[in-house]
Structure I
Amino acid sequence: MIQSMTGFGKSVTQIPNKKITVELKSLNSKNFDLNARIPSQYREKELDLRNIISNSLGRGKVDLSIYVEYTGEQTSTNVNAPVVRNYMQQLREIVNVSEVELLKMAVKMPDSLKTERDEIDEEEFEVIETAVKEALTEINKFRSDEGKALENDLSLRIANIRQLLEDVIRIDPDRVDAVRERLRKGIEEIKEQADENRFEQEIVYYIEKFDITEEKVRLDNHLDYFQKTLDSDDSNGRKLAFISQEIGREINTIGSKSNYAPMQQMVVQMKDELEKIKEQILNVL
């Protein structure tokens, strides 16, 4: 079963004095690309979190956000009292305003507030790690649900191409007759009496040159292989992309050899279905 690379997961955890929210969002990408927005005190653990996420998600452009909300009396930002007093003293010498106004001006000055960097302990990191894994469970479920929709759409497109291929096979004898008739009319127009044996030899040569039997067989095999890969347990967008290229090669060859308007119209429809397949595969894990 295939998985989409698009997904979203969220986990909220409460610990003493803190509420920790973890959000994960992923989009399609050729490789694994993580953008982490996390508080500075957790930066030393970023590599550990990156490995956990990479092992779970495989590919995709992933955004990791960790938000910390202090719920108790504790806060990471405090007033730098000595600096504020010094600013107020200097301001008194410059402006003649009330103490309240001096304080308002002082707290806006650089270094008036200081943020203490909390050291993360192992117990707290275990909580964060668990929250990340919970968010990963959600995002993987999201990816699987999206994958089902992708699988249904891809199967429909492959079925449409297969039906068009059957139509191509059905009208192929008409194409041969049309070629024969076109050659016969061409000879009549130049008012030449054609040797019947020679004419048939030319027809055979012409038909062999534009014969699409091999392309029809290979295209049918590629469609079977695509569907088999789609139904397998492993999600493999790269493999599906390669098979779709092979499908396109056979469709293009049929189009170039057809030399028959009704068949060329069917080839155009095949190409349209294949383009939609290629667009969808970009989002398959």
Structure II
Amino acid sequence: MNYKHLHYFWTVARSGSMARASERLHLTPQTLSAQIKLLERSLGAALFRPAGRGIELTEAGRLALGYADEIFALGNALELALSRRRGSPAQPFRVGITDVVPKTLAYRFLAPVRQLADPVRLICREGKLDRLLSELGLHKLDLVLADRPIPARMHFRGQSRRLGESPLAFFATPAMAGRCGSFPACLDDAPLYLPGDDATVRGRIERWLEEQRLAPRVLGEFDDGALLKAFGQEGDGIFPAAAILADELVGRLGLVMIGRVDELQEEFYAITREAGEQQPAAITIIEEAASVLAA
């Protein structure tokens, strides 16, 4: 078996399409398809089959993917073990953070990594969950922080750990808060900024507003939570955020929490690969995040 062909198959399976894998591997789709056919010929089984306009794994393909995950995880473990043997001062630990995870919380989750006995060089990447999971599957990331578990539609063999949750609250500048009446009635016809559609909590907020029969004037929608907060600080709109951030938003930024909704919960997850032993940095981040959210 040609292991380069196996790597091509693995990249296509983890990327979800021949086109995306071609971009990552810097090969044409035709060349990539031909290389995978050589692997299928050597294994004596078809690994992909047509599905709509794309492809999907066959039963043999799913079996092969499981073995490929373990093979390349062992390869990474070998490189890590040898680099430690050479006395490398700090190994990279790569974390993907979805846009919707508040930066302040992400910092609190990650900060203890700096105190590990074996130092690591922390590398953070931001983006959409689908792209970050693809990079996690390709071993370009070691852990992903998100507001949801692995979507059922994705063929990703990983583990989602629920870290905890925070009630949602609504914040505004003192001037804007001074014009509000009782909460939550004051949200009706009020200027409001909302998280983008990519945020899991967005749908929960909209359902809650409908249940309360409130119709605010939505001024903007933001995939990036930091940008949402920045617009809210300017004073022309109310915005929701995790109540666990109240100390920062009220104490440091001088905003006002006009109301808290305990039935609206924003959840947080850590996602890792299934294969291989969990790295100390990942264990530290997961434990710290669970502790912060529990408190």
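Nothing in this text is a laboratory measurement; each read-out follows from the coordinates by a stated rule. Note that this is a predicted model, so its numbers are computed, not measured. Cβ atoms are built from the backbone, for glycine too; each structure is taken alone.
To test your reading of the models, identify which of I, II gives 72, 50, 29 for Cα extents along the principal axes in Å when calculated. Working through the options, I get structure II.
Which of the displayed structures (I, II) returns the greatest value of distance in nm of label points 7 Å out along Cα→Cβ at positions 21 and 173 on calculation? Walk me through the intermediate numbers first.
On the way: I: 6.9; II: 5.3.
If we compare distance in nm of label points 7 Å out along Cα→Cβ at positions 21 and 173 over I, II, the biggest value is for I.
Here mean count of other Cβ atoms within 10 Å over residues 53-60 was derived from just one of the structures I, II, and that gives 18.5; the source is I. Name the one structure among I, II that relative contact order in percent (Cα under 8 Å, 6 or more apart) of 27 was derived from. The correct label is I.
Of structures I, II, which gives -21500 when helix-only ellipticity at 222 nm (-39500 (n - 2.57) for each DSSP H run of 4 or more, over all residues; to 500) is computed from the coordinates? Don't skip to the end; give the middle numbers.
Numbers: I: -21500; II: -13000.
Checking each candidate, the match is I.
Assuming 2.2 is distance in nm of label points 7 Å out along Cα→Cβ at positions 5 and 29 as calculated from a single structure, say which of I, II it is.
Working: I: 0.9; II: 2.2.
Matching structure: II.
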